[in-house]
Structure I
Amino acid sequence: MNLEFDRIMPSLPYIMEGIPTTLKVVAVAAVIGFVLGILLSILKISRIKPLNWIADFYTSIFRGTPLVLQLMLIYFGSPQILGIQIEAFQAAFLAFGLNSAAYISEIIRGGILAVDKGQREAALALGVPYSGMMLNIILPQAIKNILPSLVNELISLTKESAVVTIIGLGDIMRRSYIVGGETYKFFEPILFAGLIYYVMVMILTILGKVIERRMRRSD
């Protein structure tokens, strides 16, 4: 064993400075993924077939290709396609948000379909508009049922955010690589980065369980 943690100790604050960057990417991507996921899930259960096809095609694209490929296409392809260079942070939350929306849409679709059809029929019979029914009656119940799955998706998003290092964004993983290059000791800083990710995931897990308990008590 040739481990020298003392050599990277002075660089630990530098690695930890990547935490806000990681959290910002995850937070913005989560909002995009959740909002777009709701929209896609509604399109998927629509009685209008072309809307079903559009949502299913979107999902197939983002679930059928690697996330790292999507990130690289947005970041490295933007100068050729759009004529401008999208910033690394913007490329990161766009790629993660669009990708996450594909998975969240399937989760929410399953939650919506699991809600008792009688409630939908009763709402329509009372003259409740479709949009009001979905936002105030169906979606709240669906989200309550799929909360564990949504938390799992957020956890996956947090861990997968490490791939933004390939576009040079100064996240936790990128900074640990830099420390490794400077000290010629890669195992130690990468292990420390792994510890940070583990702590963040555990915090999300605990928060998810707390929210789930409170929602159950409110029934």
Structure II
Amino acid sequence: MEDILSQLKAGIRRFRTEVYPEQAEKFQTAATTPQTPHALIITCADSRIDAESITSSGVGDVFITRNIGNLVPPYGEMLGGVSAVIEYAVSALKVKHIAICGHTDCGAMKALLNPAGMESMPTVKTWMRNAAAALSVADSLTTPEDTHESRLKKLTYENVLLQMQHLRTHPSVAGAMAREELTISGWVYNIGTGEVRITEDGSRNFYPVTVEGDLSGDEKA
């Protein structure tokens, strides 16, 4: 335990001596200026996901909330932290965009495919009900040729699409979208390749954010 805390302290020292000095002015401005993030990113609590790094965002650029499976409970069913973050981001901070970011090799999606593994974690099991419909859709699209990996991939994409539907049930989101003050998108981040695929405008297709020389194509959920 103490070794882990020592690692964290070492990281703080590096931040104070290497990172902070290079951005001191930005941090000082942030400390005295109300935050004005332009987007809310709802992503997974997985320790391998760093939304700020993926989007090259700086101090104060994005409002972020993380939870197991990047889930958004439908409004009214589980009013809690996620719902409060969404309402605050839209109503108080006036973010212009909300992105729901799933990812490859997601433990939450694996748990949906193997629910027996959640029996010793009743709170997690209850939370994952918010992704049940995604599992049903993915199962309906499964063919005899599908492997465990391909089922996991389908479920990951379907879960992002489902959470986007749930997001639209929140009054603050529905109102802002109706006034054309807010847009939403769904992302799937590939941990191994760094690729991010995005769906928007109601499409089921996830298109890669390409870079020069990238030959990736679109991908249906």
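Computed from the coordinates by the stated procedures, all read-outs in this text should not be read as laboratory data. These figures come from a predicted structure and were not determined experimentally. Cβ atoms are built from the backbone, for glycine too; each structure is taken alone.
Some notes on this structure:
- Origin of the value 1.2, where distance in nm of label points 7 Å out along Cα→Cβ at positions 28 and 100 was derived from one of I, II: I
- For the structures shown (I, II), distance in nm of label points 7 Å out along Cα→Cβ at positions 4 and 60 is largest in I.
- Structure from which -0.49 was derived, log10 I(q)/I(0) by the Debye sum over Cα atoms at q = 0.12 Å⁻¹, for residues 52-163 alone, options I, II: II
- Structures I, II were compared on FRET efficiency 1/(1 + (r/R0)^6) of positions 172 and 204 (r between Cβ atoms, R0 = 25 Å, to 0.05), and the highest value belongs to I.
- Origin of the value 3.2, where distance in nm of label points 7 Å out along Cα→Cβ at positions 76 and 108 was derived from one of I, II: I
- Relative contact order in percent (Cα under 8 Å, 6 or more apart) from the coordinates reads 29; which among I, II: I
- Answer label among I, II for the case where Rg and Dmax of the Cα atoms in Å, calculated from the coordinates, equals 20.9, 72: I
- Structure from which -11000 was derived, helix-only ellipticity at 222 nm (-39500 (n - 2.57) for each DSSP H run of 4 or more, over all residues; to 500), options I, II: II
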